[in-house]
Each structure stands twice: as C-alpha cells, then as structure tokens.
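Read-outs throughout are calculated quantities, based only on the coordinates presented, and are distinct from any laboratory measurement. A quick note: this is a predicted structure, and the numbers were derived from the prediction, not measured. Cβ atoms are built from the backbone, for glycine too; each structure is taken alone.
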Structure I
Amino acid sequence: MMLFIAGLVILLWIIYRVYQYYFPTPNIDPNGKYVLISGCDTGFGHGLAIELDHKGFHVLAGVYLQDSIISLKNKLSSNATVFQLDITNQNSIDTALELVNKKTKVLHALVNNAGLATGGHIDWISMQTMRKIMDVNYFGHVAMTKTFLPLLITKRDSRVINMSSMCGYISLPSSSAYCASKYALESFSDCLRREMASWGLRVSIVEPGTMRTAMTEGMEDSLKNIWHELSADIQERWGEQFFNDSLKMIMTSPFIKYSECPSKVIRVLDHAITSTTPQIRYRPGLQSSYFFFPLSLLPAWLVDKILSQAFRVSPAGVKNQSNE
C-alpha cells in the first residue's frame, strides 16, 4: 500500500512538472518596474542584475566594493543604477533608500542576496566570526526588508526574495555559523510571508546546494586560514592529522568536486521576480532537490548516523577522554 501511494505521488509530481513545462504561467510586464538587489559584486547577484536589465527591468544594484561599481555599470544599460551598499550598516541602507526614493516610490522586488560563508567546527570559530556571519546573512537582510517594506507594499504582488541555502534546512558538520544564519533567515521569511499576506506581498526563499561560486573556489584556503589562526590548545585537541583528513574529505567530496552551475540559481531568482505565480521555496540543482532535502526529512538519529559515517575522522583528543 505504501509503495502504491509513493508511486502515485511520484507520478502526479511528474505530470505536474510536465504540465508546468508545456503550459508555463505568464510573466509580468517588466516595463517601469524596479528591482533592488544586494550583493551584486560577483556571483548570483551580479548575474541576476545583468539578466533583469536585459529583460527591461529598472535594476537597482547594490555592491559592497567601490571598485565593483564601474565594472558592473559597464555591463548594464542606462536604466540601471549601481551604488555602494553595506547591508550591515544602517547609514548605508538609509543612503540607498534616499537614492531609490528619488527614482521610484514603488518597488516590484527586493532580492536579499548578499552573503558571507565560512566553514570550521564550533570549537574553531570565534564569537566575532559568528556575529559577523549573522550580521551579513541575517540581520543585514532583516534591516533591508524593514527599510524598504513601505515601498514594496505600496502595490500588491510585490515580492521579497531571500537567498538561503540547503544549509537553511539541514545542519552539516563544520558549518555551524553559516547554517545558523540561514536557519534564521528561513524562519524570518516564513513569518514575513504570513504576516504580510493581507498586503499581497509574496516572499520566496531560494535554497541551492553547492554551486561554482567564489565562495566554493575559496573554501580550501579559507579553512586553512581558520586552522592556522587557532590557539595551540585547540589545535592539539583536534590534531593536525584530523584537520588534514577532514580538509581532504571535504574538498574531494562529490558535492564540492561536482559543484553545480550558478545559472541554475539565476534562473529561479528570475522566475521568482518575473512569474505571476512565484514559488514559496526554490531548490535549484540536483544536490538540494534530490539529495539534501530528502535527507533532511529523515529522523534526526538516522541523519546523525549517515553524517557520522561521512565524517568518520576522530580528533586527536578523543583518546585522552576518561571512560568514567
């Protein structure tokens, strides 16, 4: 009976996806619509700004580095506006609000894309780093949303798109700071959607797996820097061999080795902005949809067991533990 139900569900899902493919919902008219995107220096935000500009949207692209302004401007039309934006600084956000207010009193979409990632075990990560990750990946997006909310709810069917991650629904070893920030953003997004439903504000969450971005390419060096900056007692507790084995395991894992194309993320961001029926959650790529999300639905004890087998390296200090 269970197999029959499971088969029926899979069949209905296939029929639904085929229907979506051949009978897609119509897109909105981009004419006169403004979209504000944070974190456009590189990666998803950069690609999305170019894509939406080509489609005729008025793109408001925030970049963190001053040097990124000219390079991105050269890729966009005269309809686009590129400006410096630090989402962890309320003064910077208020300056962006003044700039936007001079151009429009209505936002079609806010894309909270800026992000920061770091790996490392909880014992390795400083409180300063924990707070920095949370400031960028969570509090910065909250501040942006609260500041620009009046411009979004001026009309119905505006939308907020929050860039989360598979780490927003499953907690993986050596990613506590990043996971915690994404879990917080997921909860905030759900609350925002439910609270603002009467206003017709749509809220979408994007949960990609590992993509080929600057974050992924710099992961090995980032982990090495974290390890080398640890105090002697922490390094002794875990051991050089543990770190080297763990680093090798991470960097040779199929999820890093076969990181997916970032265009998959840009496509769903585009859909969340342009579709008349945006989804609540998007899981672009094979990793997020077909591996990590199903894994997250299993009982916690079973997920623990699976992950312990995947990360089966013992710290040096374990042998010194008392059995009492």
Structure II
Amino acid sequence: MGMSTAYGAAIESESIATIQRAIELGVTLFDTAEVYGPYTNETLLGQALGGRRSEVTIATKFGFRIENGANVGVDSDPAHIRHAVEGSLRRLGTDYIDLLYQHRIDPQVPIEDVVGAMAELVREGKVRYLGLSEAGVANIRRAHAVHPISALQSEYSLWERNLEAGAEPVLPVLPVLRELGIGLVAFSPLGRGFLAGTARRAEDYPPSDFRHQDPRLQGANFDANVEAARIIADIAAARGVTPGQLALAWVLHQGDDIVPIPGTKRRGYLEQNVAAADIALDAAELAQLASALTQVAGPRYSLERMATVDR
C-alpha cells in the first residue's frame, strides 16, 4: 500500500527494485488491493513481477466502490465483485489470483452472497483461494460454511492484540481461526512504523498521510506509547537487532499459521525485515515483549475508519 498511497511519496523505481529484491531474498507473498492508489499498486506489482509470476503468491482485495479516483464506500455486490476481479487480473498481468480477499464486510450484502460470488471465480480458475479482511467471528463462520476461507487479514502486532482471547469485550477471532483451520495474515505488524521507532506525531504528517488521523500518534497518546515502547527498544539493543526486527520476530513466534506482511518502500528496510525471520526468542523474552504494550493509549483507528471493521 505504501508504494502507491497512504504513507507519503514513493519512488517507483525503488519500489520495483524492492519487490524484485524481496523475491531474491525468498519472499513469496505479495499483498495488494484495487483501492491502493486506487488501481496503481496492482499495476506496479504486475510490472515488477514481470516473468516471475510462477514464483510468487499474489493476494489482492476488492470491496470498495471507487469513483473519480476516490473510495466512496464499501461495495460487495456480486456483479461488482466480478467487475473488480477482472480489473485486478488485467492490472496484475495474470490470469489467476492466488488469494482473493473481501477487503471489508459490506453490511448491505449477506456474506453468503459475497462468498458465493467469490466461489464462482474459484470454479472458473480465476481465483485459487478465498480470504476475508477485518471480519468478525459471525461472518467468518458464515463465510466458511459456504466455501473454505483460507486466510483472514487483520491488524495484529505487539501494538494491536484485538484478535486474542480476552483482548476486547467481543468474541475473540484468533481462537476461531484456529478452530476452522484459517490462517492469519497480520498487516501493520510494525504499527505503521511505531514499533520500528520511525513514527512521528500524527500532526507532523500531512493530512493526506494515513497516520495523520491515527489516534495513537496524537498528543498525549503518542507520549504515553513512546514511553511504553521503550522496553522493546531496550531488548532490541541488548540483542543487537533493531526494534522493528524484534517486533516482527514476536509475531513470527506466535504460530506457523500467522504470516506478517510488513510494508516498506525501500530495499534497506526490506532487508532488515527479512532478517527478523532468523531471530529466535526464548519464553522469557516473549513474555517480556508481550507485557510491554498491554496498555496502548488510544484506539487503533479514527471512529470513521473503525466503523468499517466488523466485530
């Protein structure tokens, strides 16, 4: 997403070089969406992959109505799904999508109808596996009853633990995923740069930047969270790794069914992220990290953005 929108300017040549370097380092999962840009990120990914399509797994998402270059709301009407997927295939330069997600639950369209339309695309060979993003327990179960759901994409990190049992006064998502055999693809595993130590105050970002509206980076919340995160930086320093690498290593230690997708626009950060896979944490370190950010100040989204999250 950051290569095309949301987190400031990106340099296309460096973005393409970063994707190609990722393949060289053994990265196989590339995650995009029609709304990133909109549209331009899928085109970028297709261009960067070139003749290496068979070496990678491509995941993309539908679920928003885009008008005049802007996202104007959720839309998972079955006819719209087919139109969106045809566009994604064209932009990605491929004849199949490995993993197709509904980007956000559409309260106007029963999930059974959504997954039914997605399943038709599987039968036609245009899609291999199905996923949901930011879905709650009830819709996950209903969707899985129509066609197997392979993955849920949701935010999960030391910074955001809402999927765990007891994390919120709602039905916990992660135990249900494991009951049903559904993998978790964890987005923003670095807390939009906060856990890597690179985030600034929300007010320091321009209004066009996603982080400008991040409640956890605003005012007193930012100050409190910086203080709470110091233990991560201290452990990282003692281990001779970066805070971001430590945060990724923690996610990787949570189970083989959890795959983090750290986003970056630059090869240097990519190489740091990939190296996190080689960090082994013992039980004491995992417990210390898990307890470091139990009291994160502020909600993870603004009220407007939180309204699209299904719980």
Structure III
Amino acid sequence: MRVLVTGGAGFIGSHIVEALLAAQHEVFVVDHLSTGKRENLPSGVPLYELDIRDAAIGQLIKALKPQAIIHQAAQVAVPVSLRDPLFDASVNIMGTLNLLEGCRSHGVERFVFASSAAVYGNPLYLPVDEKHTLCPLSGYGISKRTIERYLELYQELCGLRWTALRYANIYGPRQDALGEGGVVAIFIDKLLSNKPPTIYGDGEQTRDFVYVKDVAAANLLALERGENQILNISTGKASTVNELYQLLRREVGSDLEPVYGPPRAGDIVHSYLANTKAAEQLHWQPQFSLEKGLRDTVEFYRKAQK
C-alpha cells in the first residue's frame, strides 16, 4: 500500500514509518521539521518538508497518489493550546481539514488519525472507555474531538474510510525531553545527567503508559481494520508516577531521590483507558510491558548520550 505519513519524522511518526517499511508498504513522509528530525527517518524514505496548512498539500497528494494517510502531525502542547488557541486550531483543525480536502479531491481511500485521551477530560469512571462523556479541558482536546466529527462528515461526503486512535500516554525512544516532552523522557534525561527530577504533587497520580512501538503496530492494523471507528490505544493499566520513577531509577542504576513540587493546576489525578474495543476491532494488544519498554527506552538514551 502507498502510505503518506504526516509528522513522520517525529517521535511517534518515525516509529510508524519503520513499522510500515517492515511490512513492505511504500512510504512517503510530510514533516516541516519544527519538532521532527530528518535523522529519525530510515535512509531512502522520501521526505517532503511541508506544513500541513500549506495549500501545496493538495498538489502533493495528487502527485503521490497515496492510498492511505496516517496523520500524526499536530500541535501537541496543551499549554500552547490554552495560551494561543488560534495557532492550535490553525494546525490541528485547519491543517487536518487541508489534508481531508486533499483526500476528497484525489481519491485517498483511508485516513488514520492520531486523536488523544485529552478528549475525555476528567474521568467520571475508570477505566475510561470510548462511551465515556467527552469534556475536553483544553484547546488541544477540543481540536482532536473536532476532527473526529469531521471524519464522520467526510465519510458521508466522499466515502473516506477512517479510524481515529485515542492515544494514552506514549513513551519510548526519540521522545524529546525538552519543552513538552513526556514524563518518561524527562525523568531519564535528568537521571542520566545525575540531576533529581521534579514530581508535581505527591506522585500518586496515575497514568496509562503505552510504548511507542505498540502504538505504531496499532496504526498499521488500522490500515485494514477498525473502519470508521474511534479506538483507545492504551495498556488498560494504571501506573503511579512514583512507581514509574522507581522503575526508571532502578533501570538507570541511580540512587537519586526526586524533588516533590506543588501539584500543577488543571492536572487530572487518575486516568487510564480501556482497550477492549481496540482488541476487538484491530485484533491489537500491547506487546511491551512497562518494564520492557522502559528498559529499551533507557538503552536508547544511554547510546544517544554517548
């Protein structure tokens, strides 16, 4: 299958590209390299340095004739979406609509969309399943939910087949520890630099940490299964931030104790997602335990540091 991956030079996108190549798909990447890195891509993968908001996207889709688009490019920082909602919406809503119009005009058959657990807001029950009330607390969450609704519309308008994957907390190699990096990357960066990381609150807040290679596998399966479905991609297990830190400290071989700071305003205390529907629709299950995923991630950062 000819597949165009947006954001394919980024953390998640580059793992999806590798998985696609391993499955013998023909892969093209669009990434304007604001956070993505050319070196994340295997050699020989065509990279088009282009913003998804650019009008040239339609012409690129016309020229490449992809059968499917896996859409990972996004503005992903929740604080940015609150501070600058116009920018967030321009990328996450208008940029995605630009792609969807390219699909409508040039016959793309399948669209796989990176959505987020941010669409749920504060959980009313756990684990959170796809039937849970949607009450996003940020422009980022609103933008993801908006595109889910647009996907339903484009299915009606042009028969576009789609799957939306609501990601839990993804971690793994190539995640940036700077800026809005995930907590795993931040903790590893600090520990390898022999600096105590900060845990906000008491560390007993829970999250659902899913390994990036499992996420990539779900995206591949969504090319063939889960048509017109919204699916949680998660481990279905809750881990506290304290548990995560202790696992990482043991893996790194550090005796550093964390610094505890005040809770961050607006942080959700407990969250983890049910993945039963993804198992049914995609025949997908996460293959990496948290311990195994963290071991591989620490090994990656050790090599990168050297």
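At a glance:
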| quantity | calculated |
| --- | --- |
| Answer label among I, II, III for the case where distance in nm of label points 7 Å out along Cα→Cβ at positions 5 and 157, calculated from the coordinates, equals 3.8 | I |
| Structure (I, II, III) behind the derived value 14.6 of mean count of other Cβ atoms within 10 Å over residues 101-108 | I |
| Origin of the derived value 18.9 (mean count of other Cβ atoms within 10 Å over residues 109-116; candidates I, II, III) | II |
| Distance in nm of label points 7 Å out along Cα→Cβ at positions 29 and 277 from the coordinates reads 3.1; which among I, II, III | III |
